[in-house]
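Listed below are the structures to be examined.
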Structure 1
Amino acid sequence: MLKKFLPLALLLAFGSAVVADEADIRKGMEAKLGAKVESVSKSGYLGLYEVYAEGSIFYTDEKMTAIVVGGQLIDGKSMKNVTDDRMKKLTAIKFNELPLERAIKHVRGDGKRLLATFEDPNCGYCKRLAKDLLKLDNVTIYTFLYPILSEDSVRKSKQIWCSADRAKSWNDWMVDGKAPSGRDDCDTAAVGKNQEFGRKLNITGTPTMFFADGERVPGAMALDRIEQKLNLAK
């Protein structure tokens, strides 16, 4: 039900009962959005509360007379994007809690810098990213097979996972266009578990990257920005 609200900039809510605290706002917003609310906190601006649900930030007043959907909150003094900064914090993870045993591991140089990616083998942006990542040195990259585009994506993911050299099979396809042709009936539980894990993290598109400091970057990112982030996220 939540998705039908996303194109709107401002949604007038039903009812105007006074809300006593954050717990009541959580309960009321869950009823209005039809979705689980992960967190509620005071935004520090205009008396608005920040409500985080299903990977999106909403703002509402204490009476829930209005709900701001898809808007960006900007600090009028610093012109800093408050919403963007909050999203970085709310969507961050603990890198060491990623199920790295379910990822394809690529090590280059000393492997000290860390990067994890969730990718679909039929994603065009992922193929572009794969070519860029080959240019990195002194890095360990964990590629989570995350087929969300089609059944063919699932089949290719399973074939790559069943390969004797998963990293080579992945790069053969993503970089050189050599499609995997091996078996897909080995123990491919990791692929399904990655899909489930990704949904829990609200990963809705590929590629999605996670750096060592836990910051999430959805979508494409320029190679120089990746290098910069790898050097900072330690």
Structure 2
Amino acid sequence: MESIVPVDVLFFGAHPDDVEWGAGGIALLLRERALSFAIIDLTRGELGSRGTPQERSNEATLAAEFMGSQARVNLDLPDGAVQDSPANRLLVARAIRQYQPKIVLAPLWEDRHPDHAAAGLLVRNSPLYCTLTKTEDPNPPHLPDTFLYYPLHKAAHATFVVDTSEVFARKLELLRLHHSQFGKTAQEFGVLAQGIGDYLYGLETRDRHYGSQAGFRFGEALITDRPVKLRGLESLLKL
């Protein structure tokens, strides 16, 4: 049996910088509050216009240390070809069963990048596989309390907005650790950006937008596709 590594929150991303881009502020807040988390990257981003797989792996390791992640694992799915298949759902479920999280965060299943969308669908369709007993998974069944999804490129109506104002400057530091991706503007990299040419400016614009919806300076959005269980009004007050 694989070693069980219980964490409070398990993050999924299609590429080595997706978690940082979409939920890096949340990860930094978890560290401040001494809550444990781990990160599962589905691919190594080998098709990206910028950076080699080794460079991206090194950057992901540095970023995980900066965030205080308990672990960071790559599932080595093919970049640009992530698919929501039964075999891949089993891989996702295996990670969930190993880390036993209370909460799972993954990319929103609607996104212009097919890998982001597929990653969200994989996680969204994984609960059944998390509970099956007749599989070759050596880890015991485990169903997290809540699955939440963070938008990347697509503007979406937020279910929750997390106030990340106090850590936004550190989030920019975090993103800059992915130097191959964010060390320059798109124009300086010599590639055609889909949207605003300055990636970090685009990030700030998005986080300001979500923050403003909830009365914060900066915020990160989370979306749920099903009701969140509350055992009473006191649970709502804790939110």
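Work out the source of -9500 here, i.e. which of 1, 2 gives that when helix-only ellipticity at 222 nm (-39500 (n - 2.57) for each DSSP H run of 4 or more, over all residues; to 500) is computed. Don't skip to the answer; put the middle values down first.
Numbers: 1: -9500; 2: -12000.
Source structure for this number: 1.
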Can you spot which of 1, 2 the value 0.25 was calculated from, given it is FRET efficiency 1/(1 + (r/R0)^6) of positions 93 and 205 (r between Cβ atoms, R0 = 30 Å, to 0.05)?
-> 2
Computed 22 for relative contact order in percent (Cα under 8 Å, 6 or more apart) - originating structure among 1, 2 = 2
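Identify the structure, out of 1, 2, from whose coordinates Rg and Dmax of the Cα atoms in Å was calculated to give 17.2, 54.
Values: 1: 20.6, 62; 2: 17.2, 54.
Only one of 1, 2 returns 17.2, 54 for Rg and Dmax of the Cα atoms in Å, namely 2.
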Ranking 1, 2 by distance in nm of label points 7 Å out along Cα→Cβ at positions 37 and 213, the structure that comes out highest | 1
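Taken together, the values in this text are just the output of simple stated rules run on the coordinates, not laboratory data. Just so you know, these numbers come straight off a predicted model, no measurement behind them. Cβ atoms are built from the backbone, for glycine too; each structure is taken alone.
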